[in-house]
Every structure is written in C-alpha cells, then in structure tokens.
1. For relative contact order in percent (Cα under 8 Å, 6 or more apart), find whichever of I, II sits highest and give me its label.
2. Once percent of Cα pairs over 25 Å apart, for residues 80-271 alone is calculated for every structure in I, II, which label goes with the largest value?
3. Kindly point out which one of I, II the value 67 was derived from, the read-out being percent of Cα pairs over 24 Å apart, for residues 328-423 alone.
4. Figure out for me which of the structures I, II the number 35.3, 115 belongs to, where Rg and Dmax of the Cα atoms in Å, for residues 152-455 alone was derived from the coordinates.
5. Out of I, II, which structure matches 17, 11, 6 when semi-axes √(5λ) of the Cα gyration tensor in Å, for residues 96-135 alone is calculated?
6. Give the label, chosen from I, II, of the structure having the highest value of FRET efficiency 1/(1 + (r/R0)^6) of positions 160 and 224 (r between Cβ atoms, R0 = 30 Å, to 0.05).
7. To test your reading of the models, identify which of I, II gives -18000 for helix-only ellipticity at 222 nm (-39500 (n - 2.57) for each DSSP H run of 4 or more, over all residues; to 500) when calculated.
8. Consider the structures I, II: one of them gives 98, 91, 42 for Cα extents along the principal axes in Å as calculated from the coordinates. Say which.
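What follows draws every value from the coordinates through simple rules; no lab data is involved. None of these values were measured; they are calculated from a predicted model. Cβ atoms are built from the backbone, for glycine too; each structure is taken alone.
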Structure I
Amino acid sequence: MTVGFVDVHSAPYHQPVSRNPSDLSRAAGNQSGLPSGSDRHARGDTIRSAIAHFEAGRLGEARLAAEAVLKHNKKDTTAHLLLALIAERSHDAASAKRYAEKALTIKPHADAHMVLSRLDRQAGNTDAALEHSQRALAIKPGHVSFLLQRAGTLEEAGRVAEARAIVDPLIDGFEARGQALPVTLRYELAKLLVQEKNYGRAVEVIDELLGDGSTPRDLVRTIQYLKAKACDRSGRYEEAFDAATLGNDIGRLEFDPALYEQQVTALIETWSAERIAEYPRATCDDATPVFVAGMPRSGTSLIDQIIDAHPLAAGVGELATIEVFAARLGKVYDPDKPPPDCFGRYNQFRWTSVAHDYLSEVRRSAPPGVQRIVNKSLGNNKLVGLLALLFPRTRIIHALRDPRDVAISCYMGGFNNRLHAWSTRIEWVASAWEQSLRLMDHWKCILEIPILDVRYEELVRDPDSQFPRLIEFLGLEWDEACRAFHQSRRTVRTLSYDQVNRPLYTTSAGRHQHYAAQLEGVEFPDY
C-alpha cells in the first residue's frame with residue numbers, strides 16, 4: 001500500500017534515458033572472456049532478450065535477464081551497462097553509478113561514461129559530467145548524441161557560449177552536407193536561443209519542430225513547455241498559457257481533488273502524534289541532514305542554492321533515497337497491527353541503518369567538513385514525520401509562495417507525471433496547495449523538530465534579513481558567500497536551473513498578475 005506514505009514515480013525534471021544505447025546490441029555479441037560454442041550462443045540470446053525487454057520498457061524482465069548473464073560471466077560489459085541503464089531509468093542513481101563504474105573497470109566504454117555524465121548532470125555536478133562526456137568523446141569522436149548531451153550540460157550551467165561552440169559546428173556540418181537538422185539538435189538550439197533572450201527566433205525554431213511530424217510525442221510536450229517559457233519571458237502571455245495547455249494535454253493524468261484530500265487525511269491519521277510515539281525511532285544523533293519541504297515552484301531551489309553557497313553546508317538536490325524507503329514501508333505497512341509491528345521486518349535497527357546509509361550517501365556527494373547537507377526532494381512535505389524519526393536532530397525548512405504564482409509556475413513548468421498529476425489544471429494546483437499547507441500544519445503541531453517557514457516573496461525582496469535568518473536556523477554563522485549563490489560551479493537540476501544560476505531577482509513575485517484571466521474563478525486559500 002502507499003496511502004499514508006509516498007508513492008514514488010517519475011521525477012518531474014530529468015533527462016530522458018536512451019531507449020537504444022549506441023552499440024549496445026552490437027556489443028551483445030562481442031564480449032571478451034566468454035565461453036565458445038553453445039554457451040556463447042545462449043549468452044547472446046539472453047543478452048539480446050534483455051536488450052529487447054529494456055527497449056520495450058519491460059525493466060523487470062530486462063534486469064532479470066541481465067543478471068542471469070552476470071551469473072555466468074561477471075565481466076560482461078554489456079550486462080553491467082544494461083543494468084546501469086535500467087537503474088537510471090528507474091531513478092536509482094546509486095545503482096546506476098555502481099554498474100556503470102563496474103563496466104568501466106572491465107574496459108573503456110563510451111556509453112558507460114555517458115551514463116555517469118547524465119548522473120552527474122542530474123546531481124548538478126557539472127564539471128564531473130563534462131569530464132565523463134569528454135572521455136566518451138575520446139572513445140567516439142564526433143558522436144552527435146554525446147556532443148548534444150555535453151552542450152545541454154553547459155547550457156544548464158549557464159555556460160551558453162561554450163554550448164554554442166558545440167551546437168553551431170554541428171549545425172554547419174549538417175547544412176554543408178545538405179542534411180536536415182536532427183530534432184534533438186534543433187531542440188538544443190531552441191534552448192540556447194531562450195538563454196540568449198532571442199525569444200522570437202526561439203519560438204520560430206520551436207514552431208518548426210512542432211510542425212515536424214518526426215518529432216517524438218514526449219518531446220513535443222517538452223517543446224511546448226519551452227515555448228511557454230519563451231513566450232512568457234517575451235510578454236506573450238496568452239501564447240505562453242496556450243502552449244502550456246497543449247503540453248499538459250499530452251499524456252494528461254486524471255486527478256481527483258476529493259480523493260487526494262482523503263489520502264492526505266489517511267496520511268495524517270497514520271502519522272498521528274499517538275501512533276508516531278510507538279513507531280520505530282532511529283538512534284541517529286547527527287544534525288547534518290536538513291530538508292526543504294513544500295510545493296514545487298515555491299523557492300525550494302533558491303533556498304538550496306543559498307545554503308549550498310555556505311562554506312560549511314552543501315546541497316544534494318532532489319535526492320529520493322528517503323522516498324524510496326518510504327515506498328518500501330508503504331508496501332509492508334499493515335494498519336491492522338499496532339505499531340511498531342505494523343512495519344513488519346522494518347524494526348528500529350533497520351530504520352537506524354537507513355539513516356546511517358543516507359548520511360554516508362550525502363556525505364560522499366558533499367565537500368569534506370560540511371556540517372549541514374540539504375535535500376529538497378519534492379516529496380518531502382509528505383515525509384516530515386518519517387524524517388523526524390530517522391533524524392531526530394534534523395531541521396525542516398518549509399518553502400512558501402503565493403499560491404497563484406505557484407499555480408502558474410507549475411502549470412507552465414512541465415511536471416505532468418504521476419507524482420504531480422495535479423499540475424495540469426489550475427484548479428487542481430490550488431487543491432494540491434491547500435493539502436500541502438494542511439499537511440505541513442499537521443507536522444508543526446505534532447513534531448518537536450524545528451520547522452522554519454520561508455516565504456519566497458520575503459526572501460527575494462529582503463535578502464539582507466532573510467538570508468541570515470535562514471543560515472541562523474541551521475545553527476551556522478553567517479557567511480557573505482551566501483549572497484553570491486549564483487556563482488557556484490554547481491548546477492541546479494530543476495525547472496529553475498536558468499533562474500537560480502543567476503543573481504537574485506524579484507520579477508517572479510506576482511507573476512500571476514499576467515494571467516488574471518486564466519486564474520479567474522479559481523479559489524486559492526490564504527497562506
């Protein structure tokens with residue numbers, strides 16, 4: 001069951017994982033150290049079957065087949081690489097990294113480097129992502145997909161000129177050969193044009209893509225959101241909203257506000273003060289973990305960047321480790337049994353183990369010597385009770401923003417997945433916002449851990465008092481480096497990446513005023 005915990009689904013913002021990794025099928029029949037004859041043929045059939053399952057989206061079957069190959073040959077590069085790709089698509093970054101690194105210990109492999117490049121890109125580790133893409137290109141010089149991945153990494157880091165230096169020669173090469181530009185190349189070009197504030201030309205490129213029947217449906221949706229961004233920033237607000245509407249209509253999932261309210265009620269009852277008192281509690285006395293909770297597009301990325309800029313703090317982005325643990329708890333949870341028996345085998349020892357494993361994971365991602373590490377996963381508002389039991393000395397930062405601005409930002413931001421099905425209609429966003437506020441009020445009432453409300457509007461309008469207030473809440477001394485958060489070499493991997501990687505601005509506060517007609521008739525609760 002998932003009621004009362006969290007259902008982990010697609011991340012709201014991620015790079016698509018290749019469904020047809022280059023040379024993977026060919027590599028299936030070309031591994032060193034393999035037996036000959038019938039055993040080799042059997043292995044080839046198994047790995048080809050694994051690849052076919054992967055390409056069809058049957059990840060469980062693909063994993064079993066790849067693991068079967070490794071039982072006979074632990075040095076099968078293709079099997080390790082395939083398991084890395086499966087883990088990547090399943091949002092299991094730790095396993096993806098482990099399998100990709102294992103493949104590279106066997107022999108150099110460009111695709112393994114690209115898996116690691118995407119993982120580092122997702123984590124905001126720009127320099128590491130670029131290093132892996134460079135190694136991949138050393139093995140396969142001129143590989144277009146690898147070059148575009150590298151350009152995208154640079155674009156997200158705000159290094160637009162360097163990204164241009166990759167994209168422009170690719171365009172020139174295709175045009176010199178009289179070939180049409182690939183869809184992915186034109187998409188990267190459109191993103192760069194938006195970054196360069198050449199919105200008119202960006203919309204022209206986007207409209208050409210949208211009129212091209214070869215553009216994949218999932219990419220059409222992403223391109224519509226990019227058009228919404230370009231039109232919004234150029235003041236073409238009606239066109240922006242229309243583009244977002246077209247994007248949201250593709251693959252829209254139904255959302256029932258009444259059912260969602262019931263689910264939040266169930267969560268609150270499951271995590272009542274009386275029941276929490278009997279739940280397992282990790283024996284973890286570490287104050288390092290900090291969590292940002294709240295609705296998407298409420299300033300969570302800005303808070304993360306400010307904290308990460310402090311010499312004694314770091315951010316790990318939207319790390320889903322605790323969400324994965326919560327999903328496991330949800331599967332074994334038996335409401336008919338009293339706590340702590342309701343969690344079955346997940347006793348205090350296991351909870352403590354999860355807490356220490358999480359600490360080890362985030363410390364590996366952070367610079368040595370930091371005292372606070374912040375996680376801004378978008379499911380944290382549902383997990384505050386669990387976080388308080390795993391990390392009794394944690395601190396929670398509750399990000400708040402005018403719900404009308406949240407509604408417009410979510411609607412136009414391209415979430416549109418199972419975890420955020422409410423994002424595709426304005427009135428649904430209003431309902432989700434109300435339930436998020438209700439949930440956070442519950443945590444504040446029943447938990448002893450400190451929870452700080454941080455309002456986005458106050459943060460951007462009064463940084464002189466709000467920035468130090470945020471740092472003081474973490475128990476750290478103020479450091480002027482926090483003012484220069486946008487100068488970090490770390491890239492924020494969210495919809496906000498091209499906003500928080502630049503100096504503080506206030507134009508997003510009150511954004512909803514441009515969409516008064518679209519918001520008319522929708523009721524938003526006070527906050």
Structure II
Amino acid sequence: MRSIGLDIGEYSVKLVELVQSKKNISINQIQEKQLSQNVSVEDKELEVIEFVRSFLASGDYSQARWILAVKQDQVTTRYKTFPFSDRIKIQKSLSFEMEEDIPFDTDACVFDAKVVQTQGTSSDILATAIPKNHVEKIIDMASNFGVEIYAITVDGLAFSNLVEDWEQPAPAITQAISLTETDKPKKHIQIVLNIGHKKTLFTAYDNNRLIFTRSLFWGANQLITEIIKKQEISYIEAVRLLQTHSHILLNKENASFEQAQFSNLLTKNLKELVRDIQMTLLELESEHNADITAIHFTGGASLITNLGGFLTQHLEVPCNPIHLLQSYAGSLAAMSSPQQAHEVESKFTTAVAIALEAFKKPRNPATNLLKGEFAKQNDAFKVFWKQWGTVAQVGIAAMLVLFVWTSFRGTFATTLNEKGDEAIIAQAKSVARLPKKQANENGVKKYIKENKKKANELKLVAQVAQMNSALDLLKKVSESAPSKDQAKIDIMNFTVKDDIVQIVGYASSPKDVASLSQNLKNLSTDGQVNTQPSNLSLVPNRVAFNLSFRADRGLVK
C-alpha cells in the first residue's frame with residue numbers, strides 16, 4: 001500500500017510518498033517546491049496545482065491514498081471528558097459539547113474526535129471543530145489536482161503520529177483518579193515545537209499521548225523580514241543569509257561586531273516566540289495541572305545554531321532539537337547527504353506525519369474531516385443488488401412468510417393470556433381468599449403490595465427493637481469520661497442525631513479535652529473523634545470544646 005502526504009505551507013509545498021511492505025513503512029520519495037513570495041494566495045495555489053500535476057505525470061499513483069491536511073490555526077481543538085467511550089456516541093455529542101467553545105454556528109462545522117485515553121466507561125478526547133468552508137477549499141484543490149482524497153486531517157493532530165504509538169489503541173487507565181483537584185498528581189508534560197515559515201505548531205504530550213495542540217503566530221518569516229529591513233537586501237538574499245549565518249551568541253566574547261549585531265537581531269525577534277510559548281505554557285499548566293519537563297523543537301527555523309540554549313535560558317526548561325524520523329533514517333539516507341540529513345528531516349516531518357494517517361487502523365482511527373455531506377459517495381449498494389438481487393428477493397419472500405407466522409403467533413398469545421387470567425382468578429380465590437370483585441390481576445397485585453408493606457414494617461420494627469437510646473449513649477459517654485479527680489468537665493449540650501453524637505461543654509484545660517477525646521474513641525464505630533469550633537461563650541479559666549463521633553445505635557441490619 002502507498003500513501004502520499006501533502007504539506008502545503010507558506011514557503012513551500014512538500015510531498016512525501018510512503019510505502020508499506022508487510023509491517024514496515026519506508027519513505028519512497030520526497031519532493032519540495034518553493035513557492036513565490038509577495039504574490040497573491042491564488043497565485044500560490046496555482047503553483048501548488050502545477051507542482052502536483054507534474055508529480056502525477058511522472059508515474060502511476062491511481063492506487064495511492066492521498067492525505068491532505070487543514071492547518072491547526074483554522075481549527076478549534078479542546079480537551080474533553082465524556083462519560084462514555086463509544087466512538088459513535090462521542091461523534092454524535094461533539095456538536096453539543098463544542099457549542100460554547102467555537103465562535104461560529106455548529107451547523108456550519110465539521111467535528112471529529114481523537115481519543116486520548118479511556119478509563120472504564122469514560123474517555124478523554126481531543127475534540128476538533130472546523131468550518132466547512134476550509135474543508136470545501138481542500139476538496140476543490142484536490143479536484144484541481146485530479147486526485148481522489150482518501151482523508152483530510154489536521155496537521156496538529158497528525159503531527160502526533162511521529163511521537164505516539166499510532167498502531168496501538170488509546171491506552172486504558174485502570175487506576176482510580178482522585179475526585180479532588182489537590183490530590184491529583186501533576187502530569188509530566190513534554191512539548192514539541194515545529195517552527196515553520198509563518199507559524200509554529202505547539203504540541204504537548206503526556207506519556208507520549210497528545211493532550212494539547214495550538215498554532216503560534218510566529219515563524220522564520222519574521223526573522224527574514226527583519227533582516228531585509230536591517231541589511232537592505234532582497235528576500236532571496238535574506239533567506240540565504242538566515243540559512244547560512246544564523247548563529248545566536250550565548251557568549252559574545254571574541255565575537256566580531258557583525259556577528260554580535262546579527263545575533264542581537266535574531267534574539268530580539270525570538271523573544272516574541274518565547275513570550276508566546278510562555279503564555280501557552282501557563283495555560284497548559286493551569287488547564288492540565290501540568291509540570292513541563294522538556295521542550296523539543298524541529299522545523300526549518302530549528303536549524304539556527306544555539307537555538308536550544310537560547311530557549312533554555314529564557315524558558316527555564318531544557319530545550320533541545322528532536323529527530324522524529326529516526327525510524328525512516330535508512331530510506332532518507334538514500335535521498336540526502338549526511339550533512340543535509342537533519343535539514344531534510346526538519347522540513348518533511350509534517351508531510352510524513354500526514355502520510356501516516358493512511359495506515360491507521362479502526363482501533364486508533366485517523367482524523368478524517370470527510371464526514372456528513374463531504375463523505376465519499378458509495379456505489380457499493382448498486383453493485384451488491386446487481387450481483388445479489390435474486391437472493392435479496394428470496395429473502396423478502398421469507399420475510400413475508402415470517403409476518404404471516406407472526407400474526408398466528410399473536411392469536412396464540414391472546415389465547416394463552418386468557419387462560420392465564422383464569423388461573424389468576426382461581427388462585428386469588430383459593431390462596432388470597434379475595435372476594436369475587438377483586439379476584440383479578442389488579443386485585444392480586446394489590447394483595448401482594450399490601451403484604452410486602454406489612455413485611456417491610458415488621459422488618460423496621462425489628463431494626464429499632466434493640467436500638468440504643470440517647471440516654472443509653474449518654475450513660476456510655478459518662479462511663480467513658482475521665483473521673484472528676486482526673487479532669488473537671490461540664491457538658492452543656494448533648495445531641496444525638498441518627499448515629500452522630502455531638503458533645504459541647506467546658507473543660508479545665510486542653511489536656512482534659514484531649515483526654516476526653518481519647519476515651520470517646522472507644523465508643524466511636526470508626527475510631528475517630530472529630531473536633532469543631534465551639535460556639536459557647538468564653539468563661540475565665542475554662543476551655544470550650546465541641547466533639548462529635550459516630551456511635552453504634554445497636555440497629556439490627
């Protein structure tokens with residue numbers, strides 16, 4: 001099976017072909033076309049169409065699965081918890097659950113969900129909503145390419161294929177989770193940044209499962225624009241300068257004036273990226289009770305020398321470049337030199353991740369926005385009727401015979417019901433000794449109900465027959481309290497409500513209160529005596545106390 005992932009960016013369009021042989025997936029070819037800058041969006045789309053058509057002319061790709069992606073900044077993604085884990089139920093509930101999270105009409109959106117994990121019958125998901133016009137645009141573009149789309153995914157969700165074990169289903173959590181926020185353990189989150197031309201894809205992972213994704217509006221183009229202003233050079237020269245001389249000086253000793261100036265230019269603009277990351281990290285820590293353990297980065301701008309050290313200094317979290325295509329290093333080696341391997345990997349990570357969506361199984365399905373009105377038209381029913389129409393007609397005839405039998409069965413059921421009524425009347429007269437007017441189904445039900453009520457009342461009487469009274473409890477408290485020689489205790493209020501006993505009074509000292517509390521533990525069913533603030537007025541040389549505990553009332557259960 002072959003899959004083709006198409007990553008249409010602001011600076012270039014990248015295409016990756018993956019081939020699956022048995023269970024191994026390898027990269028068969030990669031292609032990139034740089035797009036013209038300072039031109040209209042329509043002109044860029046024409047360049048993309050020309051590039052894809054040229055690729056299609058180079059071979060037979062009719063059997064390949066084409067995967068295209070919508071950009072993360074066009075999508076609303078939220079972390080949700082559902083009381084069920086059935087994917088069909090989740091899909092039906094998404095529009096209602098996402099209604100307050102999206103600033104547009106739910107009827108004008110397509111919804112999908114990625115299951116993060118399950119626990120019992122509940123599940124944690126990443127819910128996605130996207131306006132239909134973005135999906136329509138992708139479909140129209142594919143039509144201009146001359147290809148049939150297998151799936152439309154979201155680049156932020158697809159990017160997780162390079163981190164997660166996408167061949168396995170979502171993990172099932174078995175341990176109980178605390179209901180209180182303070183008792184919940186902190187999640188140890190790792191961040192992966194894909195720094196692109198105009199935007200940076202921010203993804204967060206807990207135990208290598210995607211829990212958060214967002215598009216930050218910062219990219220290498222801001223550095224290029226600033227270089228053009230400072231150096232007064234063309235766009236192409238600025239790109240080449242950034243690719244060959246981008247170096248952040250962590251220590252400016254022994255550096256030339258030009259190097260220091262260029263480093264200052266880079267760091268000044270990179271601080272905007274740092275600010276956006278810091279704001280997103282604060283939101284992530286608050287929303288998910290998270291502890292950020294590491295930040296990794298890739299993408300074209302990740303090739304800036306000492307970028308990891310600069311980000312580490314400002315974010316105070318270890319920041320390092322990451323190699324996400326190590327599994328495909330063998331096939332990539334034949335397409336680039338060792339010196340260019342990291343650069344090629346940084347450019348094509350998203351395209352590879354998008355192409356992997358074609359290989360995902362139903363146990364962990366791909367994100368696919370081809371739903372509802374955008375779903376593929378299925379002509380399988382016409383083919384089925386052509387091949388199996390005769391069999392279907394025989395089946396319909398069998399159904400008619402079944403309906404006839406059902407009518408006879410109804411008659412039989414009516415006869416049996418009449419015989420049952422006669423049997424009830426006979427038993428009502430002989431066993432319950434009901435009068436003739438009450439010797440029917442309703443009379444028997446009433447008789448059973450009344451006898452059940454009597455049985456329950458007798459049971460309640462048996463329960464309270466041996467119940468300890470409040471005076472009995474007071475006696476036990478008096479016997480358990482310290483003697484007058486040991487402590488001077490005055491009880492002002494003694495209350496018993498169900499199995500809760502509350503004692504309010506005065507003692508000579510806190511030590512006497514502690515002694516009383518210790519003795520009362522022998523009467524407590526759970527061995528606990530609780531202390532609450534007392535509302536008694538202050539008395540000189542006396543300590544007010546308010547103790548409560550659970551007592552055994554001697555109920556018969």
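1. For this comparison of relative contact order in percent (Cα under 8 Å, 6 or more apart), the top structure is I.
2. Structure II comes out on top.
3. Here the read-out was taken from II.
4. Checking each candidate, the match is II.
5. I
6. Largest value of FRET efficiency 1/(1 + (r/R0)^6) of positions 160 and 224 (r between Cβ atoms, R0 = 30 Å, to 0.05): I.
7. Of the structures listed, the value fits I.
8. II
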